[in-house]
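Multiple structures follow.
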Structure I
């Protein structure tokens, strides 16, 4: 216990002393994060390599422990080797983040560093070995561990968008893991987490709003990676069948934010690794909360998640654990709904209000039209195809001049108010389509219908005329 107190106190004091020194040094060197009035809303340049101070404080605490008489105990001596085995992997992640802060690495270079570090972690003996209390093959455990560690590292990197947010969330998660380690009697895990908790607490003094130093990638990636390692160690000693679920709950906010970002970007056909202003903290800012309020609000959520994860880790009855898990999932669902992501509301309506079938039917009708028009061998048959499909796509009138032939048809007897579009095919040929303002027929594919008709007719004009003709510009 004295060793834990020493580690925590020394790392806290070291962070308080080292953070302003690191801040001032890199400010003079010009290694700062400049505001862009878009995603980076701070008012002036801020040094961005706070991870240097955190990692240094952790190393100083271990050095003091080794030099003190408290490291002579058999329990401490037998537990510290785990820390040494994790150092190469953690050091590689830190170096990767530091290089990105200094010279800006490409995404694949950052990912490569994280993959290698994750492999080193597995070699060090930190690996997922079971799911739901059931042993899994070693190769599957290897893959799950690598994915988990990379996910945790990048989750903290993504959530580092408001003063004090990533450091505070990391402090909550580290403290939760420390308490779980003490409850389990897991001394190696406790010795690994205490210095990080002390360092984050000391660093938060300078990182909370208004921040004078940022974590940077060297800080956020390293903290996330270490917490991922601690989560695996926590799960290995878990007494419940849910295993990794409790650590996952302790890291719920950054992991949920990352999951939401991936789904959002997938639904919008955006790059998965692209940047935007739709993370959880951005949504809370958009709802009118100040940066300080956002940080405190998410701290509160982290505190609730931490309490539930600790209850889950000590639950002796599966029914009680199930209730905790249901409460957690329900709370997460309500929270995400409150953030107002339009992507999820639209996707839900498509799935449960027949919108998906509506869009699917429109795409099928468009495909059928394209096939029929491409198969038409003469201008007359092209016209018949257009005329037969025009009404299905909501057009009330259609006119076509094609290869010297003129065609016109009114699909409805009345001419309601609407809009029309004229598409030039060549200098002489054209297609005119009229559609009512009230029409709802195949609305999702009206533009693709017009585009397909123009493209296919232009191609066919070459064969109808017997020689190449310059198509008109649209």
Structure II
């Protein structure tokens, strides 16, 4: 399905699951849809499953928006208390469209709680209280963190017990009741390397074989060989912190410090700071390897653009970077915001850079990178290897220190469900293709009018 076809479906106000491979244009489609909603004065709640994802889209976490916080289940007392919270009631009542990004990292219980809150606040037994819902994500990417509990067995040994058999949002009761239409984007705007695309597709189909491994093996560095200023992707934070701290300390020059500023309620700004890819205190030196952490169309850099600090502007003091394409840019501070509808609840301001000698796979999700060095020998979760590999645009930008068996594996349950998603998307696409353009335009108009009426 193309982005234009997906937008035609979204504009009808249908409940949709928007998915597709990394680089298929999910974020661009969502941004275009949000602009359309705002142009028609339709209040949209933009949320995400994690703080990092929320900062990418200028929204808040779905946990904060729905008032559920870190709860793992809702009893009647908790639901009543949330449903009488003035802020939650105002948010949920005012919204006409709810967007949840990176839904792959949202557990089924959380989606069920959001559904329950919406139904309680809006006093409707329809799914999500009759609110139009757009879920965005790719279940082949990072899954929800499974909370485990320790339980002592009869022998006195401590065993880790899974809290629930179900793990993914599509297994929730809310998902089944809502009957989301699937829009499976088929384009590819990140990778243009046919061999690399086939490797990524093979992993996704669970058909990664010897021929694919032959190409991967060529990207492994020989022992003792090093690469210039490109980021190393690790699976654990401790490795990232160690490498970045060590590399910066080796540069024999004065460090410039850039402090983040924040405006808004403390609880909201704290979440915004935690999710921001630029640190609260950014230490830079001439020669430091850095990565841009935000998109800037005017200056032509994106979240993931690699560069080196070459100086500090004499007039302003802001860092000057040189990108891998040879462009010099003065990096002025930019804002990350949390919005509720058209209202900005909180904002933080920082130079959109971070040290890039190393970064975690988790924080790389959503980035497009020219090149990366990856140590995937510590991959412990389905999707981790796939997310890391799919960050780079071409095979010649991929450099590997090592990998393990899990790196090229996908979750069997997700693989089976993906077939259902593709079939549903194909069916929906065929149905809409048979409709007269005038009829589709009328559906768009009806959604706008119905939404406008319900706002008064």
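Throughout, read-outs are computed from the coordinates displayed, never taken from laboratory work. Note that the structure is a prediction, hence the values are computed from the model and not measured. Cβ atoms are built from the backbone, for glycine too; each structure is taken alone.
Work out the source of -0.25, -0.38, -0.54 here, i.e. which of I, II gives that when log10 I(q)/I(0) by the Debye sum over Cα atoms at q = 0.13, 0.16, 0.19 Å⁻¹, for residues 284-331 alone is computed. Answer for the origin of the read-out: II. Which structure, out of I, II, was helix-only ellipticity at 222 nm (-39500 (n - 2.57) for each DSSP H run of 4 or more, over all residues; to 500) calculated from, if the result is -22500? Only one of I, II returns -22500 for helix-only ellipticity at 222 nm (-39500 (n - 2.57) for each DSSP H run of 4 or more, over all residues; to 500), namely I. Name the one structure among I, II that mean count of other Cβ atoms within 10 Å over residues 84-91 of 14.9 was derived from. Answer for the origin of the read-out: II.
For which of the structures I, II does the calculation of FRET efficiency 1/(1 + (r/R0)^6) of positions 44 and 388 (r between Cβ atoms, R0 = 41 Å, to 0.05) return 0.85?
II
With distance in nm of label points 7 Å out along Cα→Cβ at positions 68 and 228 coming out at 4.8, pick the structure among I, II it was computed from. This value belongs to structure II.
Using the calculated result 35 for percent of Cα pairs over 44 Å apart, pick out the matching structure from I, II. Considering all the candidates, the number was obtained from I. Ranked by distance in nm of label points 7 Å out along Cα→Cβ at positions 60 and 428, structures I, II are topped by I, which has the highest value. With relative contact order in percent (Cα under 8 Å, 6 or more apart) coming out at 14, pick the structure among I, II it was computed from. Only structure I yields this read-out.
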